[in-house]
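What follows is a group of structures, each given as structure tokens.
Any read-out appearing in this document is the output of simple, stated calculations on the displayed coordinates, not a laboratory observation. Worth saying up front: this structure is predicted, and the values here are computed from it rather than measured. Cβ atoms are built from the backbone, for glycine too; each structure is taken alone.
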Structure P
Amino acid sequence: MQEVQAVANRIITNVEQVIIGKDREIRMTVVALFCEGHLLIEDVPGVGKTMLARAIARSIGSTYRRIQFTPDMLPSDVTGVSVFNQKTLEFEFRPGPIMAQIVLSDEINRATPKTQSALLEAMEERQVTVDGTTYQMARPFLVLATQNPIEYEGTFPLPEAQVDRFLMRIRLGYPTKVHEISILGLQAQIHPIENLQKIVSVNELAEAQKAVRNMYVDDSVKEYIVDLVSTTRDHPDVYLGASPRGSLALFRAARAWAAIDGREYVLPDDVKLLAEATLAHRLIVSPSARIKNVDADQVIQDALSHTPVPGSRVKPR
């Protein structure tokens, strides 16, 4: 796993030139990249959500497109459209912005449910179907979607099927005073994103993704993941618990986190560390619990405290 760790560290170090003081959040973004999963960034404007996506794209030299979602957008504005060519007398497919390797879906909850659903096939199956013809997405393919948790006017809440397709949900948060002073100095003349260079090839990334899929996970850790997810389904404050896709997301993310840490095996601590990011956004808290100000993050923490942690075992030689 030394090669995976080296690739991850190069990406993290490169992105940290732009996103200051957010090492854990950058690591989680790299986890999503290594898992071939998608990331939902939920935070207030101005904390670096767009810059994070651009920095990741530049670091791996991939194609990058930004989709600014608005209420009047149509699904064809995302996936693309077939246009009749009068010279050839044939329809030609003009790909939409989703046909890129790193796609920033900015303010995704401002689009109507019909337009939001245009992302479902691309995110789950890595393909889009337009006028009966299916087009495969280029690899790697990562959707980073953003939404503002404060402003709800003119927005459409993401349906459960959409939310469930995000591997993780993270929040960047405000920087500390020291880090914010550093940001002022770094951007005095030119934004550091302009000088960011490609430091990992797509082939190196593909090899890292393959290595992550071969990570060893002990049966006791798998059982711990399933027990933890099952606890969310039976929790008294939860109306709808995490689906089996949640178990898979936590399983995949834990493998990637362990690989980035330079290990060849997953520890229960990896599962505990990633449980909130991979499961909380999949839960629907009951109305009675909301009245008591109980949120999904608190439910996950409660599930972690009540689920027995197994002893870890390394991969047998």
Structure Q
Amino acid sequence: MNPPYETMQVNASRQRSVEIVQHVAERIAHSVNQVIMGKRNEIRLTILGLLSQGHILIEDIPGVGKTMLAKALARSIGCSFSRIQFTPDMLPSDVTGVSLFNQKTREFEFRAGPIMAQIVLADEINRATPKTQAALLEAMEERQVTVDGTTYPMEEPFLLLATQNPIEYEGTFPLPEAQLDRFMLRIQLGYPSPADEIAVLSAQQMVHPLMNTYQVVSVQELIAAQTGVREVYVADEIKRYIVDLVTATRTHPDVSIGASPRGSLALFHTAQARAAMAGREYVLPDDVKAMAEVTLAHRIIVSPSVRIKRDINSRMIVHDALAATPVPGASSR
């Protein structure tokens, strides 16, 4: 029996959306890979976060290419780019902007801060005080900034790519839980392999590869791809699997605070993006499993006594949840 005409139309629409997502992701990845050597998986995760309309936290030591990754991404899309170097003496107005009185017009004028860009690199975000870090909360969640009672919307697409040093470094402040929860992904770049590091030396002998990076995707194409990701089909069994995984992090005996409902949404949307980038118009359990650690681990707070006595971290909690949660049978439509 042939499927109904309406179902065939929906499937065809999803397939077209997936093709757009693949096309956009491949072009951005090829461009960024010319600048960041040997980090294909990390670049792929960054693009995945961009397509999922989420913010990304990169936790790593200085000098491994975090800034170059953000700049190469912005240049490849043709988006406006801004870099904020966080320091302990920074004020919230240094991030969001300030209203200044114009003597000529006798009116207050808004001077936008560096957050008012499409791709923002918040460098060493955990060097600022929690008060300054909190200035990002409204922009990250609601994609707007309120200064002196006036709200200014962010330009789409908006991506905050934040970096932080390992918390044991001197002069750092832990990110507030509310802010950590607003990051869709947390990734690490790590050191390049010796062969990749040699390639970096050769590539930068005369001129930095970033100078030869040009726009390969328009903003309109990116927004179309972001819309296409949301059209990827997710079966009810997969939705239940996501919720069961997140629930397992909350009921784990070694956890003080488990992943939030925002974590469920992050896992849901990144699984959609992973499926679309793989050329599928439906999500498989493998998509969920692959994205679980990078979307959930930073939202989990392990009990202090357990962390100290048994050296357990949040990534181990996610692995325990994956092992304990039954995997549903694959369902596609």
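What to note about this one:
- Label whose coordinates, when distance in nm of label points 7 Å out along Cα→Cβ at positions 115 and 299 is calculated, return 2.9 (choices P, Q): P
- When distance in nm of label points 7 Å out along Cα→Cβ at positions 19 and 227 is computed for each of P, Q, the largest belongs to: P
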